[in-house]
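Please go over the structures that come below.
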Structure 1
Amino acid sequence: MADKYKYRAALATSDGKNIDLHFGKCARFTIADIDGATGSWRVAEERSTFPLCEAGDSDETMDAAAKALSDCRFVVVSRIGRWPFAALYAKGIESIEFRGPIEEAIKKIRGSAPHPAK
């Protein structure tokens, strides 16, 4: 369907219900596939990453974290520092700071996602 947009997002959640983790402390992201037209979403997988606060703030660690999330258009976290924000942005990944229910985070994604040309 031409007007059905799909997005993949990495969600920083400890309970599968709420965005509640800081990017630098998140060792495991919930990867969600989102239908931008309807707002429906599903969990695609759980993915381990490299938490910068524990693994060390280095370019190599940041590159590994960005590579692990490279198929995601969005990363939704409770907080993210300027350096990881910029590093993800340079890789085409938009960071959204949000704290609360995943359903509300999905609405924020839908509100900020560009619609492809028809």
Structure 2
Amino acid sequence: MREIWQTILLLTMSNIFMTFAWYAHLKDLNHKPLIIAALISWGIAFFEYMLQVPANRIGYTVLTVAQLKILQEIITLTVFVPFALFYLKEPLKLDYLWAALCMMGAVYFMFRAR
């Protein structure tokens, strides 16, 4: 169980970095040349990989690859929605709820006992 919590923590931290790498430039660097945005995003993504790779290695000791992927997608949605609402000032949409419900179905199928 310890490995699962370590994996969740590391994947959450890595996803925060990746969300900023992928989307923060849309707000903060939208007037800069694309190469500047790409280089800054790659620099941020480096830290994402420094967390994501150990997270997957730890997680793979107790989870399948498919379970790791679904776990990552749940974390992605959990990190992205607040980021979109509070950082990018996007409006709250009911579509976030529908997406979360679909993801819950995916979690069920990936983690159900065989």
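What to note about this one:
- Calculated for structures 1, 2, Cα Rg over 2.2 N^0.38 Å is largest in 2.
- Once mean count of other Cβ atoms within 10 Å over residues 6-13 is computed for every structure in 1, 2, the highest value turns out to be that of 1.
- Winner on mean count of other Cβ atoms within 10 Å over residues 22-29 once structures 1, 2 are ranked, highest first: 1
- Label whose coordinates, when mean count of other Cβ atoms within 10 Å over residues 14-21 is calculated, return 15.5 (choices 1, 2): 1
- Origin of the derived value 2.9 (distance in nm of label points 7 Å out along Cα→Cβ at positions 46 and 78; candidates 1, 2): 2
- For the structures shown (1, 2), relative contact order in percent (Cα under 8 Å, 6 or more apart) is largest in 2.
- Value -8000, calculated as helix-only ellipticity at 222 nm (-39500 (n - 2.57) for each DSSP H run of 4 or more, over all residues; to 500), assigned to which of 1, 2: 1
We did not get these values from a lab; they are worked out from the coordinates using the rules stated. Here the structure is a predicted model, which is why all the values come from computation and not from measurement. Cβ atoms are built from the backbone, for glycine too; each structure is taken alone.
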